[in-house]
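Below you'll find a set of structures to go through.
Laboratory data are not the source of any read-out in this text; all were calculated from the coordinates shown. Predicted, not measured: the structure shown is a model, and the values here were computed from it. Cβ atoms are built from the backbone, for glycine too; each structure is taken alone.
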Structure I
Amino acid sequence: MKHFLTLLDLEPRELESILTRACELKTMQKAGESHHTLAGKTLGMIFDKASTRTRISFEVGMYQLGGHALFLHSGTTQLGRGEPIEDSARVLSRMVDAVMIRTFDHVMVQKFAQYATVPVINALTDLTHPCQVLADVMTYREHRDSIRGRTVAWVGDGNNMAHSWINGAVAFGYHLNLACPEGYAPTASLLQAARNLGAQIELTHDVRAAVSGVDLVTTDVWASMGQEEEQAEREKAFAGYIIDERIMAHAKPNALFMHCLPAHRGEEVSAAVIDGTQSVVWDEAENRLHAQKALLEFLLQQ
């Protein structure tokens, strides 16, 4: 049995096979072909954070695979009333076939997985968001072939998405340029761990240098969930970190633009870029569904 708490929980060959299967499942779904490979299986979905794409993609995904998904908000379950995480993990493991968790503290997901006897999927924590980068790499593959050996530029906060792009540099073999404001760099230990595993990663405060000649430019909001009170402070710190047409012009002419959404046009990205011809954000959002279906198949068919 395997869990999926970060991209590094699976071998690169396993991740590549998941992406190949995701493309197959997308083709089947578009053709109207049924693929009930998880008939009779149930996914428990624990949410501490608000969600649009995560809930819909996992819930619809389980339905399309012939299974069932249960929405469990922590505020309406015993977890929200102080039941120990290890007890909830033991109980849910006896009733569902897998558990997906979207929460704040990454330690909570790690502890749940420690005591669970079914696969546990990290659908977002404050540390990492591996499901999103899985879909992002799938999207790049669809539009430009393999991302291995290409160069990705991350511009913005050294947040959970930046951390997952860092892990992805290990798992998928791309070069990564990170442009983050002073004081908003990724977690140093996570960055160093990736470098120790051979990832080629550059960290800078210079957005133009980070974007110069790259194949993919990606970003995220300046203030994530739980950081709303920092919005004004972050707007000052991130003032020079907007992805607009002038910045995109420093990337390769055929470079793609991605954003995990929701986006704030006029802040981290201009409307001209996110709605422009280089943007693949809508395919990227849709591919959460297909990549996660392939991930669920992989974890539940071990």
Structure II
Amino acid sequence: MAKITVISSGPLSTIQDEGRFGYMNTGFSPNGAMDSYSMRLANILVGNAPGNGVIEMTMIGMTMSFDSTAVIALTGADMQPEINGKLIKMYAACEVHKGDTLSLKAAVSGMRTYFAVAGGFDLSPVMGSMSTNLKCKLGGFCGRKLRAGDELPLRWDISLKIIGERGMIPENTYRSLVTVRVITGPQDDYFTVGGMKTFLTSEYTVSEKSARMGIRLDGDKIENKNGVDIISDGIATGAVQIPASGTPIIMMADRQTTGGYAKIANVISADLKIIAQARPGTKIRFQAVSEKEAVRLKNKEDSKLKALQYRMLYAI
């Protein structure tokens, strides 16, 4: 069976897909790729279904070797990938051969890189998903982050001739100051007029304490009316919680399923990729938009991906 062998893993490299859904009522987080847009692009570039399993690398990339021909693609943060010491393009299908070594360095921009291989990994889904749940130690590869010596089985031994040349101009530009669009609520009434103004006009900084569970922000405290404790309720991806400290936490893929702090807003789906790629020190401003605008932007993003998939499939 074709396989990839991990030589070095980086600080946090895991198998992720579009997520594990339908289990939040039993306490299981959805997990999945932090930047699902980049994940889907990587899969499309190698001819996979957009939600197929990939490797998500964080800040510093992996080194891995191949024991057969395979077609790979890398998207997201630029970790300067090399095959046998020769730089290769991001956002393009690339053929590798038996004995080849792929190595990635520290990200020069962005935070997370996505590695897809044609045919995907031959790993069994758990509860309908290949995503790694680190807290529960399930899914992915042995329910944990990857480490040196791991052998990841592949479904196919495939060449570039079969899927054809595929590539695109990178869409993501990672900046030191980003604007993130939100829908206010559902507990925005817990905050004063001044508190809402602070949230929507201040500049926040991504903290080094951020993780897959949540992106912590440093900056001006948001004033509340009578505290921020609520009866625990469900937390959606991108929910912006305001704990007692008064500074925002954006809840992400490995978030808890419920929480007892008021949520001032929710990052729109189309901008979750911005948050996922924001490294510590990135400055963030929030902009309120309507639900109608959020849906329009999500549909626009989905349509763009479908058009790309069609173009790759028929080599238009």
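If distance in nm of label points 7 Å out along Cα→Cβ at positions 3 and 43 is computed to be 2.5, which of I, II is the source? It must be structure II, since only it matches. Among candidates I, II, the computation of Rg and Dmax of the Cα atoms in Å that gave 18.8, 54 used structure I. Highest-scoring entry among I, II, by distance in nm of label points 7 Å out along Cα→Cβ at positions 203 and 219, is I.
Suppose you compute helix-only ellipticity at 222 nm (-39500 (n - 2.57) for each DSSP H run of 4 or more, over all residues; to 500) for every structure in I, II: which one lands on -12500? Only one of I, II returns -12500 for helix-only ellipticity at 222 nm (-39500 (n - 2.57) for each DSSP H run of 4 or more, over all residues; to 500), namely I.
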